[in-house]
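Q: These notes open a run of structures that come right after.
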Structure P
């Protein structure tokens, strides 16, 4: 049992490793553009190739992990991602690099549902376990670009492949420490389950899409907004890190709270509270704006691990599949919708456009209110 509970932390570390190395791409993109002589459109296509694979393949990867076991997916996914990112300047041409980044996206897709399912199978409070797992990835994604920027300046891009060594060492340790999770023999098909359960999953997915749309909109244009307000470029990067790290903390706190007070309550309260916090950020300045930005990141991401825990408890035989739906499919659709913010920003200005996007949390909070009540006599309850 102790080894199973320790798997939560192993999954979180591997999540940080996978998303940290994945975060190398945007930081290295200016060098890729310079070395290959790419237009911005071609550079964007490279990012899209990885994003599409990483997002839309997750439900299928989760389904396969539910059937075949989580351990192989937990190790293979980061292995591919870390290898591609460490060798990113060794690929001879644009198409080869694009194919490699697509493969890295598939690696990310393979890892996330299996990691979430393993974290949720540890036997302890599921909300807290899921929040630790999500926080690992959030911290990795926040620190990865900062680390690779330092590495490029101080060590040199010519030695980037050295970063394969710590990644492979971490994966070797994971191979020894990750426990095998018992799987039931016969599984009822997901779509043949009662409609009430499927409707609850649809609600959780809709909430996840709207939350992802708002989060991606702010992450995409936060630095631009601050520079427009007169802040230095470095402040934009610091604000993004603040937003992300506050979100990681919010997930950990909300996971604990949901184990005690219920998933539904934490989801709708956090979503509803995010709305005034984001508007306060948009229409204040100076120190207060940064305070409200941190509060907004904390609240916005608070419902993310709780929603996944809720879905896993609702579908215990399909934990990888539903994790892939809420983690990958929602983020992918949110990312595809996010370019709308750029168009609205051109028409109305970024503050007004982000204000419109923030309003997407209103139907998300209302949808959370319609989630089924939980039985709080068990470990965090189970939707019914």
Structure Q
């Protein structure tokens, strides 16, 4: 049985970052992943993820975001990979919607550069968007997108270069405290390992591995790429922002500029579909109801995106009842640190969460403010609806 100072379970967005931060600190680290690198069976694929600072979810996220930007920029420079693209970002909704009110609150509290736009100004600046007159927009200059597969690739490469062992195709069966209760034993399909610090970043498999009495729900989300009916140049990254659009009833859809070949289509999706799933048996079928839902969102708001669906793929969210993260030391096993689920808005934070997990695993504390993500908060015991804001 081999001993490691730290073992990380899950090498997706969060786990790859944690492994990278641990290894570069000189910690003898093992990273375990049940699938191949850069697989598409979890929550860290899909070619792009929004990154933004005027965070409508809660102002407490903003300091973490500012640090995440620093770390993504550093990783991009070190790796030579194109990881983050700044395009500007537009939040659209009624003036009293959570998307607008929450974004304004974060922007004002943290003195973030932004401007408020009327519906007319939105259409003048981005002609493919056709908001009705009662809507407004918050435009943030520093928003954009990160490329999840490349980010994971860069973190894994840095971890391996720093001496980490990375095992793929090796599923964790169970973990238990050792007889002395000072280390943890991790049993996999291949071997058993002993570690002084265990980091759990298993994404949608969190309910099976966290060993916590909390309400977590894996749901299937559908990502679409649609062929535009207008000139694709209207969606070029230097002309078109990422956006989140809140419709009546609190439904939000979001989208991106063109970030691949022109014939790949424009990526769009809806937040928080209520489609619970078993992560070990995710239905690959994209039903007509999902197609109709995204068509309904787009037809009056971005009519240019009424073309052919080029592709559609599933991706999982793992939701908490309050849609905030779970991040901290395990309440019953102090040698265990847990991260996620991210409720569909976490990838942008991977760089800083990796730093936080390395802090907790090595010293038991972190300088970053994570109290609102405590694994013992009361809201984690209420039922999950799977429905977002």
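Computed from the coordinates by the stated procedures, all read-outs in this text should not be read as laboratory data. Remember, predicted model here, so these are calculated numbers, not experimental data. Cβ atoms are built from the backbone, for glycine too; each structure is taken alone.
Q: Out of P, Q, choose the structure whose coordinates give helix-only ellipticity at 222 nm (-39500 (n - 2.57) for each DSSP H run of 4 or more, over all residues; to 500) equal to -7500 when calculated.
A: Considering all the candidates, the number was obtained from Q.
Q: Shifting gears a bit: Which structure, out of P, Q, was semi-axes √(5λ) of the Cα gyration tensor in Å, for residues 163-218 alone derived from, given a value of 20, 16, 10? Please report the intermediate quantities before stating the final value.
A: On the way: P: 34, 25, 7; Q: 20, 16, 10.
Only one of P, Q returns 20, 16, 10 for semi-axes √(5λ) of the Cα gyration tensor in Å, for residues 163-218 alone, namely Q.
Q: Consider the structures P, Q: one of them gives 2.1 for distance in nm of label points 7 Å out along Cα→Cβ at positions 19 and 299 as calculated from the coordinates. Say which.
A: Of the structures listed, the value fits P.
Q: When FRET efficiency 1/(1 + (r/R0)^6) of positions 35 and 371 (r between Cβ atoms, R0 = 30 Å, to 0.05) is calculated for each of the structures P, Q, which structure yields the highest value?
A: When FRET efficiency 1/(1 + (r/R0)^6) of positions 35 and 371 (r between Cβ atoms, R0 = 30 Å, to 0.05) is computed for each of P, Q, structure Q gives the biggest number.
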